[in-house]
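Here, each number is a calculation from the coordinates, and none is a lab measurement. Treat the numbers as computed from the prediction; the structure is a model and nothing was measured. Cβ atoms are built from the backbone, for glycine too; each structure is taken alone.
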Structure I
Amino acid sequence: MPRMFVPGPVDVDDQVLQAQAAPMLPHRSKEFEAIFRRASEKSQQLFYTDHRVFLMASSGTGLQEAAIRNFVNKRMLSVVNGAFADRWHDVAVSNGKEVEKLSFEWDMPASPERIADTVRKGGYEAVTVVHNETSTGMQNPVKEIADAVRAAAPDTLIFVDAVSSLAGAKIEMDAWGLDMVLTSSQKCLALPPGLALGAVNDRAMKKAESVENRGWYFDLLRMEKHRNKDSSPATPAMSLIFALDLQLDRILAEGLENRFARHSAMAKRVQDWAEAHDLSMYAPEGYRSQTVTTIKNERGIKISDLNIFLKQRGMRIAGGYGPIKESTFRIAHMGETQMEDIEELLTAMEEFLKKS
């Protein structure tokens, strides 16, 4: 199988894949409940939180919907400067909420000042923002945004999509005053797809008590009752929980700061290489992702031909996404990818560019 330098799903270590083959247990058994509790508690370290972490059998988009269904009665603000922030807005609209979209150019970070000016008008129960836009390679200044929102409208909840950054970049949920942070398994966690993790603080859970029509599957108050008994309302994705339990041990053994530094170093290497080959980054300096680099295709590289070439060498990168599909391409450097893998990829890409 080609190694995937794409922003998810990413390659999964064989040991982690094998963990999924553990024999099934009754999901209400003490044996499985111990594994479920252990995985949930270790997950708190990734979020830098003392609050609960829900483990859901869904993609990250499922927890986008959970945030809307559980914590918003009527009116909210969606900060949008990329495809997945736009999706969160669409999720909110589809759930019947009164949603204002605060749009920024995709090649610019979300402005804390503009967000503060907007929420200061009042009436917003929550604001949604994507920390790391997989489409653009943009890392939004979430800490500064949260500071600005709390100063302008202290009662407004702050929800953060960290699907493509958690475990690859440091996000301090409690210290930054975030009410919910969500992610999914198939990116920096380097697990198979199908599991979502959501950390939620007490303030948000209290708000949920006043929200009607939270649904059933994503009702976090129902999930909390079961979580307190080390379980879930419906059958969990047991094989993925087995893999998560092991992978968290591997991540924590590497050390979170070491893991963040590895991702950051790989990002810089890719970005330096691109600039040395007359290619520029889509995101501006200071706001570039640590986990996926989006590069402007200023040399008119045919990415399909490049991937045919790379696949012959056991590698693959990603094209652009959404409105910038034809004008950009993406190189992911997340999960278990190491610097030597990046060097091998860049050497192969250099070979292709010389031939084309």
Structure II
Amino acid sequence: MALQIGLIGLPNVGKTTLFNALTGACAPVAPYPFTTLERNVGVAMVPDERLQRIAALVNPEEIVPTTIEFVDIAGLVKGASQGEGLGNQFLGHIRDVDAVCMVVRCFSAADIPHVTSELNPKDDIEVVELELALADLATVVKRLEKLRRQVKGDKGEYEEELELLERLHEVLSQGGQVRGLPLNAEEKEIMRPLNLLTNKPRLCVANVDEEALPSGNELTAAVKESAGAEVIVLCAELEAELLEWPQEEAQAYREEWGLEAPGLNRLIEASYRLLDLVTFFTTTGGREVRAWTVPRGTPAVEAAGKIHSDMKRGFIRAEIISYEDLMKAGSFARARERGLLHLEGRDYRIREGDIVHIRFHL
């Protein structure tokens, strides 16, 4: 299953424009709230120049990048948990995502109304955070009620879970975030099935006018002060437009604005850092060069299962070479002559840039 990022924010902040730019989708965008009535789901290819360089050595029939899935939901408004706007019904659509990306409006556009009388990123962030906390509170209350009925006064084996839920209830009822709460390994495991939104890793996008690139504006500074997360400054409208330009012209235009890479690339890279992910590569008999994403420290046998369940089941050894060593050698044959390929067992931890060949039996 692809890595999933949920896009959240107030209405008219540019979430769906960003979603379209990321995924190449054509979800409807309009200058009024609640254009998004159903969730939008799309896949973005993760750009990686190493794929092309490996392919230049192998000449495969196909090059397959790894992907990220983005989920765009309806904008939240103050009071959503009590049914204002579209309510928080769509928050359930991002319960299973790996991380959330909060999009904050830092652009001025008279034809696109803001949900409040003035742009105030600090207040906007607080509104979204409160609605997430209240949605999580409802989840915790529901679980608490069910658990209390089960135990009927005798806590027994549920004592630790009850105590944890009561702690979570206290934090969330005050509008707090579960993220960063000091928990031991067992408590984290107890909490995991709840899929609390305020426990998910988070990024922020400060969506600016084109003129505010590359470093942002006063509103962006307010986002950085209030976000409590890494902030990526980009112009979603510009990113969407440049997708339709020839690649060389788009890059030249970005350079005019002092942008070394597309904002979308920076967002994807930030997502990898946030979730501590690494990319490894496979070459399949010259037919395919492919990139894969796994958490840092993934054992080789689990990486094999990412490729195919048969590889995990019949795992024997993994033949590994780093991307850097392959580039220095110039070919797999020369790399093998120089002893740069090494055999590893099932517990070898996959590293960033590893090129992996799994030996297995059926």
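Comparing I, II, where is percent of Cα pairs over 30 Å apart, for residues 10-193 alone highest? List each step's numbers first, then the result.
Working: I: 21; II: 38.
Result for percent of Cα pairs over 30 Å apart, for residues 10-193 alone over I, II: largest is II.
Consider the structures I, II: one of them gives 18 for relative contact order in percent (Cα under 8 Å, 6 or more apart) as calculated from the coordinates. Say which. Walk me through the numbers before you get to the answer.
Details: I: 25; II: 18.
It must be structure II, since only it matches.
In terms of Kirkwood radius over Cα pairs in Å, which of structures I, II is highest? Going through I, II one by one, Kirkwood radius over Cα pairs in Å is largest in II. Suppose FRET efficiency 1/(1 + (r/R0)^6) of positions 50 and 314 (r between Cβ atoms, R0 = 41 Å, to 0.05) works out to 0.90; of I, II, which structure was it derived from? Of the options listed, only II reproduces it.
If you line up I, II by distance in nm of label points 7 Å out along Cα→Cβ at positions 122 and 322, the top spot, with the largest value, goes to II.
Could you figure out which one of I, II the value 24.4 for mean count of other Cβ atoms within 10 Å over residues 98-105 was computed from? Mind showing how you got there, number by number?
On the way: I: 15.8; II: 24.4.
Derived from II, not from the others.
Among candidates I, II, the computation of distance in nm of label points 7 Å out along Cα→Cβ at positions 18 and 178 that gave 2.3 used structure II.
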